[in-house]
Structure 1
Amino acid sequence: MSGPTPESPEALAPITDKAQLIETLARGVRPKERWRVGTEHEKFPFLTDTLAPVPYKGERSIRSLLEALHARFGWTPIYENSNLIALGEPSGGGSITLEPGGQFELSGAPLETLHDTCEEVHDHLAQVREVGDTLGIGFLGLGVSPKWTRAQIPVMPKGRYEIMSAYMKRKGALGLDMMFRSCTVQVNLDFSSEADMVRKMRVSLALQPVITALFANSPFLEGKPNGFKSYRSEIWRDTDPDRTGMLPFVFEEGFGFERYVDYALDVPMYFVYRNGTYHDVAGESFRSFLAGDLPQLKGQKPTLKDWSDHLTTIFPEVRLKNYLEMRGADSGPWRRLCALPAVWTGLLYETAPLDAAWDLVKAWTAEDRQSLRDTVPRLALSATVKGREVRDVARDVLAFARAGLAARDRKGCKGRDETRFIDVLDEIAESGRTPADDLLALYHGRWQGDIDRVFREFAF
């Protein structure tokens with residue numbers, strides 16, 4: 001999970017050949033002993049007295065949270081113009097960043113074991129709770145904001161978000177909901193060769209809807225049920241077809257780094273960042289930029305930093321950089337934040353479970369995979385693929401992952417291995433009840449339709 005740093009001379013030198021773009025992906029190849037696990041998760045900050053979203057500025061604000069984390073725990077402040085927009089971990093491994101509507105994200109360091117990952121998550125949540133308590137700010141882990149209208153949500157002062165927001169209105173109907181009202185947890189994983197990347201990307205794309213079903217945790221919108229188990233996943237179906245989806249070409253003969261580069265070159269751009277300014281080039285082609293023909297920056301050639309920025313604006317179910325990003329899960333409580341990296345690490349980091357997972361999905365057609373992707377947001381574990389309920393497929397997947405984690409044999413401080421992080425998902429698959437089902441039962445039962453209860457009972 002490495003490459004040229006954003007401000008290094010290499011990253012800022014003009015690109016002269018497409019081969020350089022391919023090389024940025026190929027740099028991800030590393031031996032198994034250097035494989036790591038990087039976990040990212042988002043959560044909604046809210047004012048604990050009013051349950052309103054947290055503004056960027058003010059006494060009780062996103063900026064105040066960032067400043068307090070800097071002062072109390074030594075995080076390094078990162079500014080855009082005069083706005084504090086992120087924090088770097090003192091050790092240099094991870095960062096805290098802001099999503100467009102103020103969603104607080106930990107981008108974790110690349111770590112060796114899931115025990116390390118869960119300790120990182122625990123420490124982060126302890127820190128944000130500590131500073132949040134002093135400010136009257138809480139944090140909620142759901143896939144979609146359960147109460148606020150889009151108009152109520154503040155906009156973070158990051159130049160790229162202004163450009164993205166304007167462009168989203170020209171594409172799918174739910175792009176702004178993706179930006180301002182959704183939260184996810186994802187894991188970033190390594191590969192040992194181009195062929196290993198291809199196998200892992202195919203397996204993870206095919207199984208991403210199964211993981212979505214297990215983590216389904218967004219059944220509310222604007223105070224009432226929205227008709228879906230994972231509305232966050234449904235949002236992505238109507239965000240921007242040019243940069244989202246199941247990438248059927250990944251399953252075609254000859255897929256590799258170069259084919260993904262060709263795909264990325266054809267995904268419309270959002271912006272180019274130059275000298276502290278975001279230039280709006282939304283809808284333009286990176287191929288034109290590569291040729292020096294970008295209308296807004298005539299004669300200028302892109303750098304590897306521009307290419308890296310562009311890759312972050314592509315949002316398929318699995319994203320390739322110089323590692324693989326699994327992007328299909330709703331955010332949730334601590335146990336499930338640790339379970340997401342566990343299931344994917346167990347599946348993809350040992351040969352036998354990866355082979356078993358491929359045997360499970362290799363007969364699925366592009367139509368099978370897309371149908372599964374389309375039905376899971378509403379039906380979750382009750383959806384079907386090839387005549388099987390997703391609940392049954394999930395049981396197989398979890399068994400493969402558990403075997404992979406057992407084979408890794410990474411022990412924690414109490415002598416337990418990483419398989420314990422799968423337990424919460426086994427409970428979901430065995431019961432057939434997703435987190436969304438449990439929330440809906442509370443809403444229609446004990447809560448008597450009072451959505452405010454979710455903030456009181458499910459905040460971190």
Structure 2
Amino acid sequence: MHRQGRNGARMSDRYDIAIIGAGVVGAAIAFELARHELRVALLEARPDPGDEASKGNSALMCTGVDTPANTLERQLVRRGYERYMREAPQLGLPIRKVGSIVLAWNGEQTATLERELASAASDGFDTVEMLEARDIYCRWPNFGPGIASGLWIPGEAIVDPFSTPYAYVRYAVANGVDFRPNWPVTSAERKGARWVLSGPQGQIDSGLVINAGGIRADRVDGLAGFHDFVVKPRRGQYIVLDKSARAIHDVIAMPAPTPETRGILISPTIFGNVLVGPTAEDVDDVDDRSVTQEGLAQLCHAMMRMVPALAREPVTTVFAGMRPATDKSTYQIIPRVQEGWITVAGIRSTGLSAALGIAEHVVGLVPSGMMRAKARAALQPISVPDLSETSLRPWQDEALVAKAPAYGEIVCHCERVSLGEVQAALAAPVPPRSLKCLKRRTRVMFGRCQGFYCGARMQKLFAAAQETRPPHG
């Protein structure tokens with residue numbers, strides 16, 4: 001039997017803090033708050049964490065060199081990078097530090113890169129350097145002709161963009177955070193010193209709300225009566241090239257930036273492919289993830305200019321992501337302490353890199369009385385599967401296969417994913433609630449055939465798991 005709170009909510013539905021949105025930023029905030037003796041709810045409108053903007057990005061862990069100087073964004077990207085490099089391996093997350101090169105084809109672009117170098121040097125980025133054309137072609141002979149210079153940033157890395165928010169949520173849940181998927185917030189009502197949030201599954205009562213709603217953050221703020229910004233979604237289209245392309249290109253490469261965009265990059269992925277993108281298209285509909293002929297033409301043009309040999313490589317898939325830009329040019333981190341509401345919006349394309357820095361910053365904004373809650377005495381560690389192409393895969397681990405033969409049975413031949421990996425993902429404490437999420441958790445159906453061979457079996461395994469799972473499990 002549940003005791004009733006002052007506002008009629010069950011005591012089990014009363015929280016100190018409610019986080020709206022389980023993208024990489026909201027998940028990171030939950031990860032941070034899980035270290036304190038607080039009652040925290042993480043509400044996600046979608047079935048799975050990271051299922052909106054966070055699932056469609058360039059998967060780079062950036063140092064902050066390419067962010068505006070003297071801004072909160074640079075500060076938090078830099079801090080997020082530092083923390084990720086230290087903490088991600090403890091969660092099982094892979095990192096490959098491949099470095100990035102920003103390319104210039106003329107004197108004007110070279111001058112832009114020299115200004116970025118000066119800004120970086122003045123801010124303590126001491127490993128960044130300018131390279132002449134001769135050095136660039138010596139290191140990367142497959143670059144196209146005409147490059148005049150480049151800005152080399154050796155610390156930049158590729159990471160797993162799907163497992164990262166999942167790992168944060170897994171850690172949060174293991175340490176007491178209540179994760180509620182399929183929980184869109186439809187109203188927010190201030191009652192005394194607390195908020196009552198309503199959704200299709202009922203109500204919760206919270207002393208503080210943190211809005212990390214991503215591409216819908218303005219709508220969430222609007223439910224509470226706040227209207228400081230408007231989300232202006234920016235679509236980015238991508239091409240994913242087959243793994244054979246890695247023999248041609250294995251560095252993050254991008255053109256010199258313009259005032260409007262950082263441009264289309266070409267980068268290896270942690271899964272063994274090469275990624276080309278994103279485009280930068282302002283759209284009206286936050287759900288418009290269309291792939292267009294015009295967008296693909298832009299990507300092909302960038303490929304021909306930077307690494308023309310890649311144009312002959314087979315394409316594995318194409319997709320589009322959505323960046324939660326706003327009508328403001330800066331992060332919209334707005335603490336409304338007296339109202340019990342903190343907005344975390346406008347994170348755009350740096351969310352993956354900045355997430356842990358943002359989480360630390362936002363927790364620092366939480367009212368001091370609430371944060372007097374003591375640190376948890378014993379934190380439960382977690383580790384998610386390492387999906388990197390260059391790591392030891394389960395089917396290659398003889399000891400694991402001898403102990404659990406299902407890890408030796410390949411069910412996705414394109415990506416070499418075993419039955420044991422799929423079964424483990426389906427039985428995880430935070431299980432995938434959609435077939436697409438199972439794909440992101442294991443790499444199954446990621447490869448050249450895009451599930452033509454294994455899709456039917458994956459659907460059957462997923463459906464069977466759904467039947468045996470508790471209604472809210």
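Just so you know, all these numbers are worked out from the coordinates, no wet-lab data involved. Quick caveat, the model's predicted, so the values are computed rather than measured. Cβ atoms are built from the backbone, for glycine too; each structure is taken alone.
Some values worked out for this structure:
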{"read-out": "Among 1, 2, which structure scores highest (criterion: distance in nm of label points 7 Å out along Cα→Cβ at positions 28 and 356)", "value": "1"}
{"read-out": "Among 1, 2, which structure scores highest (criterion: FRET efficiency 1/(1 + (r/R0)^6) of positions 132 and 204 (r between Cβ atoms, R0 = 41 Å, to 0.05))", "value": "1"}
{"read-out": "Which of 1, 2 leads on mean count of other Cβ atoms within 10 Å over residues 76-83, largest value", "value": "2"}
{"read-out": "For 22.9 (mean count of other Cβ atoms within 10 Å over residues 100-107, calculated) the corresponding structure among 1, 2", "value": "1"}
{"read-out": "Structure from which 0.9 was derived, distance in nm of label points 7 Å out along Cα→Cβ at positions 212 and 244, options 1, 2", "value": "1"}
{"read-out": "At a computed -8500 (helix-only ellipticity at 222 nm (-39500 (n - 2.57) for each DSSP H run of 4 or more, over all residues; to 500)), which of 1, 2", "value": "2"}
{"read-out": "Given 14.8 for mean count of other Cβ atoms within 10 Å over residues 308-315, calculated: source structure among 1, 2", "value": "2"}
{"read-out": "Computed 21.2, 64 for Rg and Dmax of the Cα atoms in Å - originating structure among 1, 2", "value": "1"}
